[in-house]
Structure I
Amino acid sequence: MYSEKVMEHFSNPHNMGDIENADGVGTVGNAKCGDIMKISLKIENNIITDAKFKTFGCGAAIATSSMATDLIIGKTIDEALTLTNSAVVEALEGLPPAKVHCSVLAEEAVKAAISDYYKKNGIDKEIPDASCHCHGDSCGCGE
């Protein structure tokens with residue numbers, strides 16, 4: 001059911017925890033499935049130098065949080081804003097259709113943390129909404 005990569009990130013999650021004095025923090029949740037994700041960022045010179053997560057949820061939620069943080073560390077803010085749920089799913093070598101919504105939450109949490117960074121620093125920039133990029137109603141995104 002789950003790929004080896006998903007199981008690896010669930011069993012040994014990367015970047016778990018909090019960042020003290022984080023530059024941006026985003027918390028998102030989905031009452032429907034009960035998953036709650038919090039991503040905190042350390043940003044220096046427009047580069048995400050560290051990202052940590054705390055997730056309450058299923059194995060797929062933990063794995064997508066872990067992978068999303070892996071994918072944005074070392075990237076510019078603009079690069080991190082291009083992260084899509086489908087990129088997280090691809091990096092995890094797939095998710096069951098009913099669990100793709102977890103990757104959407106991971107995308108939303110990254111964007112919420114960057115939005116928080118912008119607010120704290122008086123930056124007036126539009127953050128694109130997270131959306132399902134799996135193209136189909138069987139993916140679990142609700143499209």
Structure II
Amino acid sequence: MVLNQTQKYALKIVYHLSLSPNTIFSALKLHTDLKIPYKYLTHILTKLSKSDILSVQRGRDGGFQFIRDPKRVFLYDIVQSVSELDEHRCILNASQCDCKNPCFLHHKWSKIRNEIIALLSETSLSNLESLKILD
């Protein structure tokens with residue numbers, strides 16, 4: 001399981017906003033700061049705001065603001081808010097692979113996949129802030 005581009009961008013956006021929680025960022029400012037294509041960025045921002053991770057303020061001085069406690073926002077929440085993790089996808093992309101008809105890597109990959117999901121579920125934004133991992 002690898003994060004797709006939308007999920008990676010979502011993590012980058014939320015992390016960036018969480019570093020300045022009292023600041024309202026316009027989409028244009030985020031586009032400039034993060035180098036994410038503008039239309040793609042606005043699509044992701046809409047999804048994040050619908051999931052209550054960001055707030056939206058409309059109008060001339062409007063924009064997006066991080067509104068939650070970084071200790072209570074987990075990477076899994078961010079990733080899932082923009083697109084579902086494909087938790088059951090075969091690592092070899094075998095179309096017939098499932099629990100009843102596993103490929104030769106199925107059981108090993110299932111264990112690793114569950115560990116990745118646990119890692120994303122247990123890692124909060126506040127953990128990342130101390131590492132400056134997404135800058």
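Just checking, which of I, II has the largest value of FRET efficiency 1/(1 + (r/R0)^6) of positions 55 and 103 (r between Cβ atoms, R0 = 41 Å, to 0.05)? Let's see the in-between values first.
Details: I: 1.00; II: 0.40.
Max of FRET efficiency 1/(1 + (r/R0)^6) of positions 55 and 103 (r between Cβ atoms, R0 = 41 Å, to 0.05): I.
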One of I, II was used to compute relative contact order in percent (Cα under 8 Å, 6 or more apart), and the result was 30. Which label is that? II
Suppose helix-only ellipticity at 222 nm (-39500 (n - 2.57) for each DSSP H run of 4 or more, over all residues; to 500) works out to -15000; of I, II, which structure was it derived from? II
A value of 2, 12, 22, 25, 20, 12, 6, 2, 0 was derived for P(r) over Cα pairs in 5 Å bins from 0, in percent; which structure in I, II was it taken from? I
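Out of I, II, which one gives 16.1 for mean count of other Cβ atoms within 10 Å over residues 7-14 as computed from the coordinates? The partial results should precede the final answer.
Numbers: I: 16.1; II: 22.0.
Going through each structure in turn, the value belongs to I.
Read-outs throughout are calculated quantities, based only on the coordinates presented, and are distinct from any laboratory measurement. Just so we're clear, the structure is a prediction, and the values are computed from it rather than from any experiment. Cβ atoms are built from the backbone, for glycine too; each structure is taken alone.
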